[in-house]
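Asks: In what follows, structures are represented as structure tokens.
All of the numbers you see were taken from the coordinates with simple rules; none came from a lab. None of these values were measured; they are calculated from a predicted model. Cβ atoms are built from the backbone, for glycine too; each structure is taken alone.
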Structure P
Amino acid sequence: MKKKIGILGGISHTSTIKYYQTLMNLYYERFGNYYYPEIIMHSLDFQYFTDLENELKLQEYMDYIDIRLMELYWAVLNYHCS
């Protein structure tokens with residue numbers, strides 16, 4: 001059974017691209033084939049995320065991450081059940 005990967009991020013399009021490229025390159029280096037793992041990626045709103053950080057709204061910052069992690073968890077779970 002192929003593994004599925006759930007990723008929180010990237011926070012910007014640049015980091016999202018980098019995550020994806022890095023994962024695919026590492027997979028190919030290790031296995032030498034194109035049976036790449038399936039990925040569910042839940043990106044964060046860059047501006048909102050940095051606003052919370054800059055305004056030192058630490059509880060909202062942590063809540064934002066927690067909620068997105070739960071959304072990612074449910075997305076992966078729903079994917080497995082469909």
Structure Q
Amino acid sequence: CLQFEALHPEGICPGWSIVVKGETSSCSSMFEINLLCDPGDQIALHFNPRFSSSTIVCNSFLNSHWGQEEVNNTFPFKAKELFQV
């Protein structure tokens with residue numbers, strides 16, 4: 001499992017893009033990308049591709065509660081392949 005953190009203390013402005021590049025594992029059943037509001041537990045965006053169901057689940061975790069899941073059936077990821085989100 002690889003974890004990477006980058007801080008942008010000034011925040012993100014409308015119109016900006018965040019690009020994540022990586023490679024999926026051959027044995028992984030999912031991976032996740034979390035955009036945090038601060039170093040605490042607030043997750044503005046939880047992006048979770050799930051290979052077992054070929055879905056992408058998005059959510060947020062704010063004020064100690066998960067929001068309503070959004071499930072997308074468009075699944076462009078394949079095992080051991082490069083991706084860009």
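Asks: Out of P, Q, choose the structure whose coordinates give mean count of other Cβ atoms within 10 Å over residues 10-17 equal to 6.5 when calculated. Can you show the working numbers first?
Replies: On the way: P: 13.6; Q: 6.5.
Only structure Q yields this read-out.
Asks: For which of P, Q does helix-only ellipticity at 222 nm (-39500 (n - 2.57) for each DSSP H run of 4 or more, over all residues; to 500), calculated from the coordinates, equal 0?
Replies: Derived from Q, not from the others.
Asks: If you don't mind, there's one more thing I want to ask. Suppose you compute Rg/Rh (Cα atoms, Kirkwood Rh) for every structure in P, Q: which one lands on 0.97? Write down the numbers at each step before the final one.
Replies: Working: P: 1.06; Q: 0.97.
Comparing all candidates, it corresponds to Q.
Asks: Looking at structures P, Q, which one was distance in nm of label points 7 Å out along Cα→Cβ at positions 50 and 66 calculated from, given that it came out as 2.6?
Replies: On the way: P: 2.6; Q: 0.9.
The read-out comes from structure P.
Asks: Still on this structure: If you rank structures P, Q by distance in nm of label points 7 Å out along Cα→Cβ at positions 18 and 34, which sits at the top with the largest value? Could you put the intermediate results ahead of the total?
Replies: On the way: P: 2.7; Q: 1.2.
Ranking P, Q on distance in nm of label points 7 Å out along Cα→Cβ at positions 18 and 34, first place is P.
Asks: Hey, relative contact order in percent (Cα under 8 Å, 6 or more apart) derived from one of P, Q reads 28; which structure?
Replies: On the way: P: 38; Q: 28.
Computing relative contact order in percent (Cα under 8 Å, 6 or more apart) on every structure in P, Q gives 28 only for Q.
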